[in-house]
Structure 1
Amino acid sequence: MKFGIIKERKNPPDRRVVFSPEKLKQFQEKFSNSEIKVESSDIRVFSDESYKEIGLEVTNDVSDCDVLFGVKEVPIDALINNKKYFFFSHTIKKQPYNRKLLVAILDKNIELFDHETIIKENGARLIGFGRYAGIVGAYNGFRAIGLKNKTFNLPKAETLDSQKELISALHKINLPNIKILLTGNGKVAYGAKEILDGMNLKEVSVDAYLNQNFDESVYCLVDVLDYNKRKDEQVLNNRDLYSNPESYVSDFMRFAKVTDFFIAGHFYGNGAPYLFTREDAKSKDFNIKFVADISCDVDGPVASTLRASTIADPIYGYNPESESEVDYKDENAIVVMAVDNLPCELPKDASEGFGEMFLQNVIPAFFNNDKDGVLQRAKMTENGKLTERFSYLQDYVDGKE
């Protein structure tokens, strides 16, 4: 079987790649009967030369490959008929801006495997860039604190080479004595936690965070049952909340009263209570001054996230009284960092980590007859039609939604 690494063509440019040279070398060593080609790219974080150095063919033509690996959406005019493609298509939630892409994939008889659909039997994601979103998002939040308070000036994450350099830069700042709240229980939250731990910040329990004062900066990691409660006061489990979100209300304000910096690393499920609303943010008890919304659900559970921000311009202000965007330097503004493509700022680390997961969890399926069903579950299209698991997208494809 012949595999190809494609050039990223979406704008703005994305320097990430599914496999670093080192991971492709391991790929070849582990599966010696595979052929691998790399499409030449002038934007990739790893140079063409670095792939050539390990003996790989770098070319402008990958049309003879059976399977093509990319990161972001492939432009319609660059799609090659009758191939297997892996990339983030951003179609599984019926995103309107990519409907034509999915239609073209069907028309061109392409088998599409979206990275988001590569899951275990229990639905847990096998690969993703979430960890790196958490790492960069937390760093960007601290950078925003320095810019707003004019107390320190951290370099942009995209100008640094690695997580190690981010943490090194953070060790040089003079952080005020603040309380930091981190929500989540997945790769995003634990990526952000790596930054907090790398800064040697003290982690405290929910009870201590809510009720004690500290003479140093501290943080608290909380999960859904810490900031949501059942209306009938029963204490059950996470599964109950996911199954019966309408039975819960937010209990987030108890944290908002004592938090200075909120890092949103949670996954938000449809129907779950909002963490804080626009009315909550107007309360005199609402103390949060900085929000790093890594989850970035626009106009959703974090009321201050009015829009996604960009790597070029990552910070804006939210005025709770007017419920509108203002300059982040405004004295009444909650400072918001809500970049929605954070891993792009750490392309080398993100690519190396992604390739490691891909090599471990996906590539073996091509050589073991997909014994664990990884490819079968992930396949969105086949023979010009949606697969059964993704048949819910038919109305979207037909333009009826």
Structure 2
Amino acid sequence: MTCSRKSRRDVLKAASAVALFPLPAIAQGRGPRVVVIGGGFAGATAARFLKRVDAKIDVTLVSDNATFIACPFSNHVVAGLRDMEAQRFGYGKVAADGVTLAFSAAQAVDTDKRSVRLADGKALPYDRLILAPGIDIDWKGLRGYDEKAAAVMPHAWKAGEQTLLLRRQLEAMEDGGKVVMSSPATLVRCPTAIYERASLIAYYLKTKKPRSKLLILDAKDTFSQRRNFQNAWKELYPTQLEWISLSQGGNVSSVEVSTRTFVTDFDNFDADVANVIPPQKAGAIAQAAGVADRTGWCPVEPISFESQLVPGIHVIGDAAMTGAMPKAAFAANAQAKVCAVAVAALLRGGKPAEPRLINTCYSFVAPDYGISFAEVFKPGNGMLVDVEGAGGSSATDAPPETRRLEAQYAEGWFKAIITEVFG
């Protein structure tokens, strides 16, 4: 479904107003203790927003690193369009808001004592715990692919050294080489980012190594924004990029690291540069806390994001299994705000109000060519469901001027969310 740019903006403004509930006033007295684990878009937002809800809430943000490396725009780093330093952000402004920072990995959660144990030996008691651990790679999800394999066939799905490794491999590849990507059928962080990455790698090949080619081996027959992506690929990268779907034999069943080979159901594909997008699951602390089920993700109640498995723990962001809402930075930020307000209400003995949440995903097909879609969600049947008739996506026949504007809007969105969360 498509809608005009004006109507999409109106939808987002209206939904934003609904998602940000009036801030409750918690009773006077000693503030309750909330521990937030994970310093990304979900965790940092939740910690800061809790202090906005009530400054007397004692909020501790636990992060295993004093620097956050953002995944949005990391595909630009892969393609040589952006420096990695532009992806790094600190927590100084978070601390200035009154949030206590603990830079140590969370190792265990004692749900009976309501306490978190950190790698440095400290124990943090809590009245409510918010988990925002992001993703971990499921090293058992693809035969032949493990942590050692990632040093040869990088996933680059956690921004950082893996991002730079993939970039270096592309730079070192001779013109005429072949890049192969694999995409799983299972849930992943920011699914459209797979196809954005393919697009920007194709742009790199077209401009730097025009005799080279990229193959996408996909375990799916369709994906979000497929028509917009494929129309752009046909226009911009007719000889640089080829998508091989599930029905065409694109399902990767295993990899052979020594030869950088992708083994599919019907054929083998050797690569000069191999980018594996592997199966994923919720971060390790979610598994340790018992809030992840057999899928590897964390089922949550859709109004407060409280775990359906362990009371008193809330899960937001990529680790949460919310239904229709995808795993993305915009979604994580929206969930964090709703969760913070709900946690504050629960701590004062109140009942959280039913929210509406929005998500917008921007994707780059080239540096000046953007596409996007917007969605609105509400609680329904124990999960988040789409609000019928809300949201929309970029028109498939949009002119070049609109594509350039979409790219500019994406830049503006990233600056805005970084300022809100870390600035």
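Nothing in this text is a laboratory measurement; each read-out follows from the coordinates by a stated rule. The structure presented is a predicted model; accordingly, all values stated were derived computationally and were not measured. Cβ atoms are built from the backbone, for glycine too; each structure is taken alone.
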Output 28.5 (mean count of other Cβ atoms within 10 Å over residues 38-45, calculated) maps, among 1, 2, to structure 2
Value 131 of volume of the Cα convex hull per residue in Å³, for residues 150-277 alone was derived from the coordinates of, among 1, 2, structure 1
Looking just at mean count of other Cβ atoms within 10 Å over residues 126-133, which of the labels 1, 2 belongs to the structure with the highest value? 2
Origin of the value 147, where volume of the Cα convex hull per residue in Å³, for residues 54-141 alone was derived from one of 1, 2: 2
Tell me which structure, out of 1, 2, gives 51, 27, 21 once Cα extents along the principal axes in Å, for residues 110-197 alone is calculated. 1
Suppose helix-only ellipticity at 222 nm (-39500 (n - 2.57) for each DSSP H run of 4 or more, over all residues; to 500) works out to -9500; of 1, 2, which structure was it derived from? 2
When percent of Cα pairs over 39 Å apart is calculated for structures 1, 2, the one with the largest value is 1
